[in-house]
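Asks: Take a look at the structures below.
Please treat every number below as a calculation from the coordinates, not as lab data. Quick caveat: nothing in here was measured; it's all calculated off a predicted structure. Cβ atoms are built from the backbone, for glycine too; each structure is taken alone.
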Structure 1
Amino acid sequence: MKIGVMSDSHDNLPAIRRALARFEAEGAEAVIHAGDFVAPFSIKELLKFKGALYGCFGNNDGEKAGIRALWPAVAEPPCELQLGGRRILLTHDEAALQKAPELLRRAEVVIFGHSHHVVPGERRGGSPVRLNPGECGGWLTGKSTVAILDTETLGVRILEI
């Protein structure tokens, strides 16, 4: 299963549209967003994706009630997902996982954002794959990036959009 992974879109609608179009072109069956959508109008754009959409809140998602009204399935981090036969742990800030060691032990993939810097699917020994797709919005680094996760191989590709 191919999964589109994004984070930190920060209301950049053109970047969200480019990301979703790229995910569709890549054959992604689901999208995971690791938080910092920011406003409900960004959710309306994300919900246009034809496949499944998963996500968690980030530290800049202030209007949670409005976001949740449009997307009731959005989660508080950290949250566990089962996709493509893999156990995926989703959070916005990876540092928060220090308080959830039992979740981390079960995970095969850890997806996070917050730093706006790419972590391209690192794996050390028996630890889970660590993936930060960078920032979709491109506001901080000047680069809009997302990722494709292949659950069959646990391979990750970082894509500039």
Structure 2
Amino acid sequence: MSRAFLNEDKFEQAGDELMERPVSPHPNYVTPAGLKQLQDAALRLEALRNQLMAKRDDPFAMQEKAEAERDLRYYVARLESAIVVDPATQPENEVRFGASVSLEDENGDLHHYAIVGEDEADVAQNRVSWASPLAKALIGHRIGEVVKWRRPAGDMELEITAIHYQKEPL
């Protein structure tokens, strides 16, 4: 095979030690769905690691195995520290962990965010970590209250127009 088709950078890294994934210093609050996501990721990585163990002579497979083992250590640590919060136990008239919140900004634009665990956060799906500045601005407030969201782009006032909790079985 021509060397043009080899990923030399990855091959050179095959013997290098990987940096561990950083674990947040915050409590690891998760929704029941977030707990399932962590469990599924750990199972997927364990299966991948087992599959790659058969390819001991392939340095690329060994690098991929090392990455899978590193990620598996991260997910096992997150599972061990998980604090499951059932949204059904949250007060329905106040923003807390697990809430889906509807907001109207100072320009009249409507926004909707769910406050979830750090590993569940996904900006593309409007799921923000409970430790994010937006969630911190909202937590503890009620419908009709206006909160100030401190952002690098400038502060924004948001009125809470609705609070909903998805009832999830544990």
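Asks: Output the label of whichever structure in 1, 2 has the greatest value of volume of the Cα convex hull per residue in Å³. Before the final figure, lay out the partial values.
Replies: On the way: 1: 97; 2: 162.
Top value of volume of the Cα convex hull per residue in Å³, among 1, 2, belongs to structure 2.
Asks: Separate question: Who wins on distance in nm of label points 7 Å out along Cα→Cβ at positions 34 and 138 among 1, 2, i.e. which is largest? Provide the component values of the computation, followed by the final result.
Replies: On the way: 1: 2.0; 2: 1.3.
By distance in nm of label points 7 Å out along Cα→Cβ at positions 34 and 138, the leading structure of 1, 2 is 1.
Asks: For the read-out helix-only ellipticity at 222 nm (-39500 (n - 2.57) for each DSSP H run of 4 or more, over all residues; to 500), a value of -10500 was computed from one structure; give its label from 1, 2. Could you put the intermediate results ahead of the total?
Replies: Numbers: 1: -5500; 2: -10500.
Structure 2 accounts for this read-out.
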